[in-house]
Structure 1
Amino acid sequence: MPDVSMPILIFVAIVVLYLLNSIKILREYERGVIFRLGRALPTPKGPGIILVFRPFDQMVRISLRQQVFVVPPQDVITRDNVTLKVDAVVTLYVVNPNAAAIKVVDYVYQTSQLAQTTLRSVLGEVELDEVLSHREKLNLRIQTIIDQRTEPFGVKVISVEVKQVDLPEQMQRAMAKQAEAEREKRSKIIHAEGEFNAAQKLVDAAALLATEPMTLQLRYLQTLTEIGVEKNTTIVFPLPLEMMTLFNKLGVTAMNKAEAEKQ
């Protein structure tokens, strides 16, 4: 009788090797989209150990981790006809592995192209001042538009950040002049407010001194003390207000007498 054990052993070895080759290990952040006879299974496989029976099954690995890519600098013309070069950073991750594997060839490339066109269209609808001062609002608007357009192929865009805005040299000089003029305006306003406050305080001080004439004499003495501390060579003699009043009265009396003699 012929020995049939050898073919059986060979068959068993082939089956064992086939099964070992069918074992695939997916990491925690990976999912395997299985195409069985060309049709995708309803749910992706993984993580852990899965079986892929080739040639009937084919597997496409999809990563669920966040991915970041830079949108190349785009030439943008704002609503007030200013030419800019703007780039951005987009962060995304896959929420539906089957859609990401079936509906697009490369979901990262597809999202990148959508980000470029959306960036140009959104920034072209606003003025330069809004691009510079309301960047968070524009980032949110761009992110919402891109996320709506990537949802059909299972990609979630979680953030879009405008990275850099390059202005033409002439515009930079104009903005520098504008900022300088604005600072000069603020400086003049502050100086005028200081002068007004000082004048107001002097008016209040004069009103207060008028209630008590002796306070002015005390102020003279205080001023003399301050000058003496600085060791100046100039000597200041305070003149009492009563003496000034007396001189004025004598002057008026003399003028009246002179007029009377002429008559």
Structure 2
Amino acid sequence: MSKPKVLVCNDDGINAPGIQALATALKKHFEVTVVAPDKQMSAVGHAITIHSPLRVSEYKIDGEFFGYAVNGTPADCVKLALRSIMKENQPDLIISGINHGGNTSTSIIYSGTVSAATEATFLGIPAIAISLATYGVPDFSLAADYAVRLGLMVLEKGIPGGLLLNVNIPPVPKEEIKGVKVTRMGNSIWDDDFDHRKDPHDNTYYWLTGKLIIVDDADDQDEIAVSQNFISITPIQFDLTAYKFLDELQKWELPQ
């Protein structure tokens, strides 16, 4: 019996330890194809490349073929994989990650990891985005193992079209994980600041800094669940329509 096919992508780049740990773990149960950016592309959101050509090269680890490196965004990688590289061998599932750093709350909007999975939903393929919620020294083993088990379950049970599962793993040992919570996207905001600096030639430049401020601290939201050492799984859809305001807006005497 043939293995199910999975496309693996990320936004940290094809040389990132997270995607390598994920692909290695998946190979036990899946036929794996890796198509990922050739460099770090975090926080690019759902950007795509339209004014320059995309170039693809084979990426090897210790002399062995690992995947295809693309000089584009995570969304580019998924588009290119499905419409060209894997055109005759479409995947059954797409998994994006493992991201080095959490993708919860407002960060979801900026995330290239989530956007790669979102592109998959646009094209009718079930998808998972998975992140390890730390910017410190990562251990991707727990997240990689969980991605395998969840991926197999998604193929068994299916998920509705247009949806993806956004998964965030606490950065703690397996024995400290309290369980799994189905969560909603948290309501938090970034308190942005720009550090004003000078380069060696006395030219001014700015470096974005800031911190995440949790506005909603309910236990059922992703950011809080992860902070309590629960694996957070949030079903996400990208219909941005504000349905609660539709009826009210229709009552307006709008300019014609």
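Could you tell me which structure in 1, 2 was used to calculate FRET efficiency 1/(1 + (r/R0)^6) of positions 17 and 121 (r between Cβ atoms, R0 = 41 Å, to 0.05) as 0.15? Answer by label: 1. To which of 1, 2 does the computed value -7000 (helix-only ellipticity at 222 nm (-39500 (n - 2.57) for each DSSP H run of 4 or more, over all residues; to 500)) belong? Source structure: 2. Ranked by distance in nm of label points 7 Å out along Cα→Cβ at positions 129 and 161, structures 1, 2 are topped by 1, which has the highest value.
Work out which structure the value 1.05 belongs to, where Rg/Rh (Cα atoms, Kirkwood Rh), for residues 105-200 alone was derived from one of 1, 2. It traces back to 2.
Comparing structures 1, 2 by relative contact order in percent (Cα under 8 Å, 6 or more apart), which one has the largest value? Structure 2 comes out on top.
None of the figures in this text is laboratory data; all of them are computed from the coordinates on show. Since we're looking at a predicted model, the values are computed, not measured. Cβ atoms are built from the backbone, for glycine too; each structure is taken alone.
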